[in-house]
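Visitor: So, here's a batch of structures to check.
We did not get these values from a lab; they are worked out from the coordinates using the rules stated. As the structure is a computational prediction, the values presented were derived from the model and not from experiment. Cβ atoms are built from the backbone, for glycine too; each structure is taken alone.
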Structure I
Amino acid sequence: MELESSDALARATRRIRDKPALRAFYNDTYAKFAACVARCPPGGTVLELGSGGGFLRDVLPEVVTSDVLPYPGIEHVVDATRMAFGDGALRAILLLNVFHHIRDCGAFLREAIRCLVPGGRVFMVDQYPGWLSTPIYRHVHHEGFAPDAPAWEFASTGPLSDANGALAWIVFERDRERFTREFRELELARYQPHTPLMYWLSGGLKWWSLVPGFGVGAMGRLDRALARVSPQLCSFVDVELVRR
């Protein structure tokens, strides 16, 4: 599948909306985004990076959608490392499964500092290398995954085809001291692993799903119970940053 084609985006959009378990994952994420925006100062733009086939505007009508490619329905084409917004123009930057695609995440974090108002926030949901998810990310998932990478940057030949799925864990857990030292203007307000199984059993963006609509609630309760047992069972992580 050509990940960067309009046809691939259309398929992803249909699956996100039509698969109950996958839609529940997105709804949970969007509820977190909305709560984050409510914690931000008034005024300024709410920007979603990597909007793709999602439906955040159904939940947050004021959000400005963007992606790195000019997909249908996207308001702006935005490079996260060189955002075309003025200093202090944004009050929130929201990302779902996008951070691990940013080949120079340090440049993105510097841009977030520049573009956010004081008290503005970044909220991202990204991949987490837990006990269950690591074999999937390493051997089954189509994207790159290198938790032992010494550098935050990685070579990229395409905006969606290359990635390091362990990047959020590397920056905000493994290398947290470096992050704190180099990005003093950003406070790490939240780092919370979650969702051990729901996403995988939903089939993600593939055609199949093992969770029928009537099983979504029970699956969500099981996921929350497993996450309480140990964060190492989790597959995704919430990261919330506040501009000092």
Structure II
Amino acid sequence: MSHRILHIENVKREFKMGTETVRALKGVSFDVESGEFLTIMGSSGSGKTTLLNMLGCLDKPTEGTYMLDNVNVKELSRDELAKLRNHKIGFVFQSYNLLPRTSALDNVELPLLYNPTIGAKERTERAIAALQAVKLDGRFDHMPNQLSGGQQQRVAIARALVNEPVMILADEATGNLDTRTSYEIMSLMQELNHNGKTIVFVTHEPDIAAFSTRTVMLRDGKVQKDSMNKHIRSAKEALAALPAADDY
């Protein structure tokens, strides 16, 4: 039984720049149900980054309502926001954001260190399970510089999964990767989504958005288009159709 993970209603965000008021979001509304795979697209200046910061509970709306898993974000204190972020959202970034002199396993354990109810043994068990879920068996002790870009992004996805969040929020998570590796990551995302994970994926690449079930297009701080993807591409098939690595 699905339920609503995100509810955004008439969200506005304004910033003061000297004497000017910049209206980054001008009344954005949409919902995300559990188990959806939503991409958010928009060119530079569309309000995409501002919306991402809001979805990630790094910022609050000037006006409007943002509910995350039935919690009204606007009413929370800074500490409450941090707690909500850590428990409800798994972040995946374009630049991976891994600690450089720390093993894959320790990087994945990191979010659990902020959860006092989880002991060391359970932390390790959950981190191993998350790395196995992203097919990184045998890489637990590797440092980020011993991993390829795609493998580093898999560690980042495992870290996003380890707290069992209600939503994975990915910011241009394929932006630094070549086509083959991008499709590998999207194949993993589709697999996680098929297993019930709710994914909100910010991208500027239409071919990446085609792997999702729905796309919200932003323009000038408003939703220009919100549409279901009628022809969802299989990343696994797209990957198989690429030329062999030697020719690529």
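Visitor: Say we calculate distance in nm of label points 7 Å out along Cα→Cβ at positions 28 and 196 for every structure; which of I, II gives the highest result?
Guide: Numbers: I: 1.2; II: 2.9.
Result for distance in nm of label points 7 Å out along Cα→Cβ at positions 28 and 196 over I, II: largest is II.
Visitor: Then there's this: Given structures I, II, which gives the highest value for mean count of other Cβ atoms within 10 Å over residues 164-171? Spell out each step's value before the answer.
Guide: Numbers: I: 24.4; II: 21.0.
Largest calculated value belongs to I.
Visitor: Quick one: Rg and Dmax of the Cα atoms in Å, for residues 52-131 alone came out at 14.8, 44 when computed from one of I, II, so which one is it? Before the final figure, lay out each step's value.
Guide: On the way: I: 12.9, 41; II: 14.8, 44.
Of the structures listed, the value fits II.
Visitor: Which structure, out of I, II, was relative contact order in percent (Cα under 8 Å, 6 or more apart) derived from, given a value of 26?
Guide: Going label by label, the one that fits is II.
Visitor: 4.4 is what came out when distance in nm of label points 7 Å out along Cα→Cβ at positions 100 and 220 was calculated for one structure; which of I, II is it? Please report the intermediate quantities before stating the final value.
Guide: Values: I: 2.4; II: 4.4.
The value was obtained from structure II.
Visitor: Comparing structures I, II by distance in nm of label points 7 Å out along Cα→Cβ at positions 12 and 92, which one has the largest value? Working shown, then result.
Guide: Details: I: 2.2; II: 3.5.
The maximum falls on structure II.
Visitor: Here is a follow-up. To test your reading of the models, identify which of I, II gives 18.2 for Kirkwood radius over Cα pairs in Å when calculated.
Guide: On the way: I: 18.2; II: 18.8.
Derived from I, not from the others.
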